[in-house]
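In the part that follows, the structures are each spelled out as structure tokens.
Every read-out reported here was derived from the displayed coordinates using simple, explicitly stated rules and does not represent laboratory data. The structure displayed is predicted, hence computed values, not measured ones. Cβ atoms are built from the backbone, for glycine too; each structure is taken alone.
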Structure 1
Amino acid sequence: MITTNEYGQPIGCPVPDWSPAALPKATILSGRYCTLELIDVDRHADDLYAAYAAAPDDRDWTYLPVGPFRTPESYRAWADVAAKSDDPRHYAVIDNATCRALGTLSLMRHDPINRVIEVGYVVFSRSLQRTPISTEAQYLLMSYVLNELGYRRYEWKCDNLNEPSRKAAERLGFTYEGTFRQATVYKGRNRDTAWFALTDRDWPRVRHAFELWLDPRNFDSDGRQLEVLHTR
């Protein structure tokens with residue numbers, strides 16, 4: 001909605017009773033298939049390294065500013081730094097069936113004044129990818145941010161060449177907003193950054209789609225989905 005001021009100029013719609021949101025503080029977010037726990041080196045690092053090391057190649061690290069990690073010690077060193085960071089705030093994804101950490105994701109670029117925050121550093125092992133756990137992990141974090149903390153904009157950014165990440169963002173209900181050319185340099189190469197966002201206006205529709213998809217009745221006896229995730 002666009003309104004006009006006393007000069008006839010178009011201006012954004014008013015946001016009454018505006019106040020900043022709280023910074024994320026949750027240490028545990030629990031779901032049916034997984035639990036998100038603030039990353040802890042002693043509890044999670046060994047499981048995470050083992051899950052990542054099981055991959056036959058390093059392609060999952062191509063578009064990340066960190067990794068791949070060649071030894072458990074090198075990963076633990078990174079995880080130690082990550083565990084001490086408030087922004088990004090890293091969470092380990094725990095499989096409720098095995099109690100093992102299989103991946104991480106984070107909340108980053110916190111802007112509570114404008115109620116904007118980004119999900120990033122999504123590092124899901126091969127055993128986590130394309131599972132109900134991977135989808136629920138994303139749902140738990142966005143629900144915490146949009147429902148509990150009251151943010152109005154939830155962002156996803158990736159290398160514009162990272163087609164799997166772009167497809168994941170769209171599947172999860174984010175809207176593509178454009179590409180920032182020559183936005184950063186990482187691992188010695190240029191990155192044009194694709195921007196996606198999910199707003200609080202989008203969230204009721206997207207939340208309903210997640211809840212339908214995550215219902216146990218949407219999976220057969222082998223754990224295969226019966227209906228795809230419809231967030232549009």
Structure 2
Amino acid sequence: MLKNNFNVIIISVAVVISAYLFSNAFQNRNKNNDNISVTGLGKKDFVSDLIVWSGSFSKKSATLKEAYAALDADREKIKSYLSSKGIAPNEMVFSAVNFNKDFQTIFNENGTTKQQFFTGFTLTQSVIIQSKEVNKIEEISRQSSELINSGVEFYLNPPEYYYTKLAELKIKMIAEATKDASIRAKSIAKNADANLGNLKKSDMGVFQITGQNSSEDFSYGGSFNTQSKNKTANITVKLVYQVN
């Protein structure tokens with residue numbers, strides 16, 4: 001009989017403790033759910049301060065020596081032209097020369113290869129101009145047909161635009177986005193007749209750079225526009241506050 005009463009007491013105590021723990025966990029769960037989650041935006045328009053412009057030129061000849069001589073002549077024409085436009089020698093970077101052996105293939109009537117003839121060597125070289133004088137290089141790139149008219153087979157790439165103070169800009173935008181999120185959280189708490197508690201969590205979103213007034217889509221991994229001189233940077237910051 002005593003043993004049965006003892007078992008009943010143990011069971012009763014266990015039930016009371018379990019009820020207490022469940023109630024406490026339920027209260028804490030509700031407490032943890034009393035949060036405000038807000039997202040703030042940092043946005044900034046800016047103008048690129050670095051331009052990168054590149055092009056390539058090539059020559060073909062029956063012998064390697066003749067091809068090199070012709071390519072050297074074109075390289076000097078390009079250097080002279082760019083120098084006449086005010087581009088300093090240290091702003092021109094010429095790549096190593098790339099060469100290919102060219103063959104002409106003759107096919108049989110059934111489409112199989114019949115014979116290959118060696119037709120010569122094609123040599124190609126590229127030049128990259130990097131400058132902080134964005135407007136000047138931009139204008140030269142538009143006038144480059146003058147170089148082509150002089151007999152140089154110059155294949156141009158569109159200019160690329162960059163910003164050298166991107167790290168500083170990003171820090172300022174994070175601060176702006178954080179401030180924006182904080183203002184939103186305070187406004188929500190005030191309108192809900194609640195008190196904003198401690199900051200529990202903060203997450204930074206993806207840094208995006210797009211062309212100004214463009215229809216570019218944001219990328220999951222972050223977009224980085226290099227085609228537009230005038231750009232817009234965007235960043236988001238998500239804050240989670242406790243509400244009292």
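Assorted remarks:
- Given 16.0 for mean count of other Cβ atoms within 10 Å over residues 197-204, calculated: source structure among 1, 2: 1
- Origin of the value 6, 17, 15, 15, 13, 10, 8, 6, 4, 3, 2, 0, where P(r) over Cα pairs in 10 Å bins from 0, in percent was derived from one of 1, 2: 2
- Computed 31 for relative contact order in percent (Cα under 8 Å, 6 or more apart) - originating structure among 1, 2: 2
- If FRET efficiency 1/(1 + (r/R0)^6) of positions 109 and 189 (r between Cβ atoms, R0 = 41 Å, to 0.05) is computed and equals 0.00, the structure in 1, 2: 2
- Answer label among 1, 2 for the case where mean count of other Cβ atoms within 10 Å over residues 117-124, calculated from the coordinates, equals 15.2: 2
- Source structure (of 1, 2) for helix-only ellipticity at 222 nm (-39500 (n - 2.57) for each DSSP H run of 4 or more, over all residues; to 500), computed value -7500: 1
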